[in-house]
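So, here come the structures, one by one.
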Structure 1
Amino acid sequence: MRIERMEIFHLALPMRRPIRTPLGPTETLETVVVRMEGAGASGWGEASPGNGPWASPEWARSVFDCLRDWLAPRLAGQSIDSGEELERLLSPFRGNHHARAALDAAWWDLNARLQHRPLHQLLGGTRQAIEVGVSFDEMETIEALLEAIDAAFQAGYGRVEVKMRPGWDLQMLNEVRHQFPTQTIHADVEAALTLNHMEILYRLDDFSLAMVEQPLPADDLVGHAMVQEVIRTPLCLDEGIATVQQADMAMDLKSCQYVNIKPGRVGGLTPATAIHDVCQQHNVPCFVGAMPQSAIGSRIGWALAAKANFSYPSEYVDSAELLGDDLAEPIRPVRDGEQDTLKIRLWQGPGIGVEPDVAALSRVALRKVSVP
């Protein structure tokens, strides 16, 4: 399949409510969308690492520049027949996983459309509906958090994640578990602890958590293995696994019992699938994480989550509530008739199942470039 043209959009999407960043709240979400054309069809990808370099080393503006100046010109005019071939063409460049992911997802979507198949089927997905859960960060009061968690479980979400912060940790978990003694809850530490915090890590066993996500810095796979050896609570790696090689190492070290895979963080659907396969070979289940993004990125994540080893409820970020105007039709979870839990029902149309609104893209574009 020959890549004939690519359009790259740097967007600022108005938000219904501000989101918190390390530099204060922001009222727009910056994201980058790629349209890849070939054989008379178009495929779509999205990179949404955030407005600045705090969630990852990349941010939307840097992704746009990298795509425009380096990655997209490398692919233009090339015949690419597999995700691995696309990775090989981009191999001279280091890092920039989100930028790679936008191109990789666009290629997969284009390939699926040309084959008239849903993306989740082309990726080898085995399910037609994805169970979902939600995440809650620090709130003004414990009472507000408890009310939000109660509403989530009442709505039918399969699990709840709570973020741990300094001063918002063990006491918060104690209150949450006391209020919800049997529900599926896990904690995300976001690499805030070290091996000097073993007393806190031991205490996590008191709360019967489904898992503790990324307690130590991302590069400390050995430290995670040491912690996992001495506490009962399963550990989950998120930022700690960004490549297939890191997944192999983590499995060999027994650094975790779960893996959170975000397509943007690992460089696209091709490496995400490879990481999924490594984890499956070692009987380590996965789930698909999410960032604030448009329906384009959400649908890419749902397609990945259809694969067999994504057995823990995936992260759900409601783009319809987050964004003033979405770029494509979002998918809302619905109650499953048998289990009475919320699930995303996957589509049967080709690719990601929708054609994004190009007029909406143009209205919110900060920059746009075509790479012929």
Structure 2
Amino acid sequence: MRIKFLLSAVLLLGINLNLSAQNISEKYQHFLTQPNGYVAYRTTEAIKVDGILDEKAWKDAPYTESFVDISGEGFPKPRFDTRAKILWDDDNLYISAELEEPSVWADLQLCDTIVYYNHDFEVFIDPDGDGHNYFEIETNAIGTIFDLFVQRPYRAKQRAFVTFEWNAPGMQLATHIDGTLNNSKDKDKGWTVEIAIPHKAIAAEFDNYYKAGNYLRMGFSRVEWQTISDKRGHESRKKDMNGKFLPEDNWTWGPTGQVAMHMPERWGFVYLSDRVVGQETETFKYPVDYPIEKLLWSMFYAQEDEFNKTGTYFSRIEQFNLVDKEVNVLPKGSILKVESTSNKYEINAILPDGRIISIDENGYIWKRNKK
């Protein structure tokens, strides 16, 4: 690649910073709320994937927080409750969800159709938390599956390579309806989802991410439509006076800050505990590097804004208007550096222990050792 220009700037902790303008932690605070954390315990009990959550392991497993509006604070509380649970063993990651629904509706039956045109439940998994190469699995109330692999988020400057034909190998998925399907004349309680995802389904090469002590980045989403019923009680998506479908509700395990699920940095942290569910408990702790990664993500959002406004990226650290409370998350002696060309950049946090944590214009975040 012909580099038109290369600029770099270095920030050593302790330099006086510009306080005259709004700092980025304030400007992008809706993208910087702390993601949820969850301790996934091991199960020694066999899980029968039938959509009925009657195993003791499920009863002992903790719930996630109830889902919220995807846009975050200030937006309406979801009309119906949604919660999930997670377990794991050496072979599978197990996910269950309970969706309150007074009128269970689903009519899409073809695998890999666009399932979110029905009410649906969605799972997102980024195995190593790099913001790229993640997996999405969707289902409606009758168990129709839409599963795909995404190379990079759709926002990336380089077009994402999305594999709709990816089918999670060995995955088991079942749903159970507590009520009657497609009959709005009575009142239902809702529906449940149960999924077992083998480690090989989300493996990179032969890597197994199901190991005690590992963190998975995971997002859960529920799409809920406004519907209308005919005289027989059959439902369909409601339209406005111009014949356009009314917008859907997006309810998620923790907000992303905007109506977009493909923001892996906003998904929750799932810690794989070595403790057996129902026997011992463990307090969730965020990864030690999370504050540094959060700083880099705030700088990523600033770069996105700058490029959209001017067609160029910041090339000097001073342009980010960082304040002491933002850079103080870095260990003493760290160096913050940005290298920029006309349409690319890399921000590096060089740590005293020799590690480097980096982020680029595609939202790819990675770690390496200084050579």
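Please treat every number below as a calculation from the coordinates, not as lab data. Everything numeric here is computed off the predicted structure, so don't read it as measured data. Cβ atoms are built from the backbone, for glycine too; each structure is taken alone.
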Item checked: Test item: mean count of other Cβ atoms within 10 Å over residues 123-130 calculated as 21.8, pick one of 1, 2 -> 2
Margin query: Starting from the value -9500: which structure in 1, 2 was helix-only ellipticity at 222 nm (-39500 (n - 2.57) for each DSSP H run of 4 or more, over all residues; to 500) calculated from?
Written below: 1
Note to self: Comparing distance in nm of label points 7 Å out along Cα→Cβ at positions 107 and 283 across 1, 2, which structure shows the greatest value?
What the structure shows: 2
Notebook entry, point to check: Quick one: Kirkwood radius over Cα pairs in Å came out at 22.3 when computed from one of 1, 2, so which one is it?
Noted result: 2
Note to self: Computing mean projected area of the Cα convex hull in nm², for residues 91-226 alone for each of 1, 2, which one ends up highest?
What the structure shows: 1
Notebook entry, point to check: When percent of Cα pairs over 13 Å apart, for residues 171-242 alone is calculated for each of the structures 1, 2, which structure yields the highest value?
Noted result: 2
Next item on the list: State the single structure among 1, 2 that was used to calculate mean count of other Cβ atoms within 10 Å over residues 275-282, giving 19.0.
Entry: 1
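For structures 1, 2, which has the highest computed value of distance in nm of label points 7 Å out along Cα→Cβ at positions 59 and 139?
Result for distance in nm of label points 7 Å out along Cα→Cβ at positions 59 and 139 over 1, 2: largest is 1.
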Check: Computing Rg and Dmax of the Cα atoms in Å, for residues 235-330 alone gives 13.7, 45 for which of 1, 2?
Finding: 1
